[in-house]
Structure formats: structure tokens, C-alpha cells
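Undergrad: Below you'll find a set of structures to go through.
Each value in this text was obtained by applying a stated rule to the coordinates, not by laboratory testing. The structure presented is a predicted model; accordingly, all values stated were derived computationally and were not measured. Cβ atoms are built from the backbone, for glycine too; each structure is taken alone.
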Structure I
């Protein structure tokens, strides 16, 4: 799954690299560890879908939205760092780069994840947007990235490892662990450009479907690609609840195709200006 190069992506990446958290001290490795996973690359999927919404409706707000996109990417990166820890997946590779607990130690990796979680909200709070907008954005990100969102999904994923879930339960797990942050990213773009509640909810709903599609694709990659090609450990989810373990690779591909069809049908409800961008995104990332 590759993101096509674009001026918007290039400009956001430049902004992100110039605005990474800084906390200089006499600690020998803390500052490097704080920025390392961003310098290792990444698809920037979540901030880019947020920015595509803003660019479609209010392109003059894109520079202000960079702060929000950076906050989303920092929260997402914290979740990856923690997900890779020995207490969770014990992964040694992320974005083609050694994970932080491998390069440094488990304490450092845990603390860097904690720092990025907090700094994500600092970035949004400092965006040049009005206060009501920033409060709504912080509420959306904290709701979907926190106790009733991503953290709940991780809790279910860990508790039910080696215990087979049915398709409804598996979907619930990944809606929370993966899809809610993607859905929030789209809705946050709609909040920035001040769309009405109906349209905000429409973005959120299709974001849940795109997020679930994202997870199905990730499970297929895990089952079919090498670690070198994927940039992270693969073929390591045999004990976990995944779409490929439950449905098989062919069944997961069929579920992926069903999700793409549902998303395409729902796109008919969107304004032409964003519908084409979302359709192109589906074509670029998932086909």
C-alpha cells in the first residue's frame, strides 16, 4: 500500500519534520528516540485523509490543519511504539527500522510513546484555529484514540489472543483498534472546515469502513508478504484474531472486495470535490 507523491504530502512531511517534539537534556538518547520513528518514514495515511478534506473545502486552512495532522500522526505513532513493546506484540521492526525497545530499551520506548500521546494534543492546541474548533478536535481525537476507542480495541485484542472471535466480534475489535482513529481523522477535517453535523457524521461513518478495510488489507499483507517488503514483521499473527486467520486469505480478500463496494456506494452521498479524492485514495491504497 503506497501513498502517491503529492505536493500536499511533501508539504506536510516538511512541516512534520520541522515540528517534531524537542526536549534537549543530558539524557544520552532521549531526544533521538523521540524523533526516530518519524524519521524512519511512514504512509502518513491518517493526516493525509484529514488534509484532503480540508484541501477540498477550504484550501487556505491547510497550513493551520498541518498542526492537527501532525497531532494525529503523533498519536498514531505512539500507538505503534506501544503495540510493538514486548508486553504486546514484541515486534523488532517497524517502517523498515528497528523498533525503539530494540534500539534502546523497553523503558525508553514506553516513555517515548507516553510523550507522543501528550504532544499530539499540544500540537492541536497550538494550531492557528479558533478555540471552539480546537476543543472539538481535541474531543474527537481523545474519544477515538482513548478509553472507548483505540485503547479498548487493544485491550480486546490482547485479552482474546489465542481465543477465537467470530466475525462480528473481530470487526468490533478492529473498528476500535484501527478504524476509529481513521474515522476521526476524516471527521476532524470536516470540523476544521466547519461542515454541518450531518456531513461530519457522514465522513466518520465512511471512515469506519475505510479503517476496517485498512485492517483487512494489513492482515492480508501479514499473511502474504515478507518482512522486508512490508517493513515490519509478518507471518507472526497466527495466535491473534485477524481476518486471514478467521476467513483464510481468499476469504479476507473477498471481505476486502465487499468493503470496497460498500465504500464506493456510500461515496455517492459526498460532494463531488471530495468524492473523487476519496475514490482515488481507495484505488491507490487498496487495489
Structure II
């Protein structure tokens, strides 16, 4: 059984408008800042995915909107349905951005005891390495995210040709993983200080637009992870942009979200 519990209106309207044809009412018109991200809960069987969603400015049930999925890092895990907004959420709250790039922005939250991706970490001395097996099922949180996206898309207000994904650190790993698990879903991606299995690039890379970010001095997720994925994506025929920031450690998301061309580039992509 799948159901969505919402604390306001947006997903209620998402579902109800398609059934009843009622007109949307902006009952949160007075909200501002992070409060504009509505608290949602996607329930599937005994599992719950906590999520915050920003609706488009001047939302209309008659339109289809781009959807942006943003996967947070390990430090924002939990069940408060708030910590996942720590990085990146303010970018989409900017009034000029909301006017120029109306979109549905989704920030799910991963439980504290899980991850967005399947990976193994090994350490030898000062060296850290990650392995990304591809012969195992996705983690429960990533599976819930994929099923939640399917539910949103099925309600008819998402433009299926303009669905984007990005994430930082653990969310960067999750970005690379969801791309190969759902190779025909996304129009573009922006993984930040993450990594993945280079072999997976063959499954979705051909002509795929991706902008990869990493700090050259990252001391948590070695920059070699992004470099190897960039090489694999180029070999697979992807349209790759790569920004590596000299002197930046494991906080390159600050640089990435400050890139003035990030959203213009992202919204220009269409599947």
C-alpha cells in the first residue's frame, strides 16, 4: 500500500485536482523561507519517507512543471524532516529564481541508519577507497525515493522530459546510483563530491548532460572518485561538465550551489 500524508495542500492538490477538478487555493500564501518547503510523508507498507517539497511560484494545475530531486549528505540524515534543507534549499527559495525557473523541488530525508547508495568503504593508512556493487538491490531509502517520484509523476503535473537530480557527498553517491537504476528517467544531473561505479556510466551516459563537482583537497571523499566517473562518462558519450575547486575540501557544495550557470544549465536540458 502506498499513500502520501501531507501537512498542507500541495500534494493534496496534486492528487485531488486530478480527481475532482477543483481549483487550487494558496493556503500557505503567508509562508516564507524554509517554511515554503511543505512537510510530506510517503508511506509504503511499513516504511516512511520524510520529504520536503517546494511548489512552483504561481502554481497552476493546468501546467506540467520540471521536477528537481536533491539528495542530502550523511550529516543531514534523521527523521526530523528538516535537516535535509541545510544545503541547497535556499537557492530555490530565491524569488528571482522561482519566477524564472518555476519547478517542483523535492528534498527527501534518509534515515540515520541508512544511505542513498550501496557502497563499501575501505581504508589503508591515509588512503580511502569506495566500492559500488551493482548486483544488489537499492537501499530502502533510495527505493522509496524512486517510488515516490513515480507517484508524483503519475499525478500528471510533472513534465516527464524535465526531471533532474543532484546531491552532495552521500547524495552525490546516490545521484550516480539512481541514474543507472533509472536510466531513462532524468534529463540531467549534478553530483557533488560523490562517486560511483564507472561501469554504470554505460547504462545511461550516451548524450546525457551531467555537471560534476568536487573539491581538489577533499579529505572525506577523494576527488579520484569524481575524476574516474568523469572519465567513464566521457567514454560513454555523455555531455560532461566538470568543476574541480583547488584548495576546497569536503564542502564543495558551497561552490557548486553558488555557480551562476548551474540552474540555467540545468533547466536548459530536456530528455
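Undergrad: Determine which structure produced the value 47, 38, 21 for Cα extents along the principal axes in Å, for residues 79-182 alone, calculated from the coordinates; the candidates are I, II.
TA: It must be structure I, since only it matches.
Undergrad: Which structure, out of I, II, was helix-only ellipticity at 222 nm (-39500 (n - 2.57) for each DSSP H run of 4 or more, over all residues; to 500) derived from, given a value of -8000?
TA: II
Undergrad: Looking just at FRET efficiency 1/(1 + (r/R0)^6) of positions 159 and 247 (r between Cβ atoms, R0 = 41 Å, to 0.05), which of the labels I, II belongs to the structure with the highest value?
TA: The structure with the largest value is I.
Undergrad: Okay, moving on. Using FRET efficiency 1/(1 + (r/R0)^6) of positions 135 and 223 (r between Cβ atoms, R0 = 35 Å, to 0.05) as the calculated read-out, with 0.25 as its value, let me know the right label among I, II.
TA: I
Undergrad: If you rank structures I, II by relative contact order in percent (Cα under 8 Å, 6 or more apart), which sits at the top with the largest value?
TA: Going through I, II one by one, relative contact order in percent (Cα under 8 Å, 6 or more apart) peaks for structure I.
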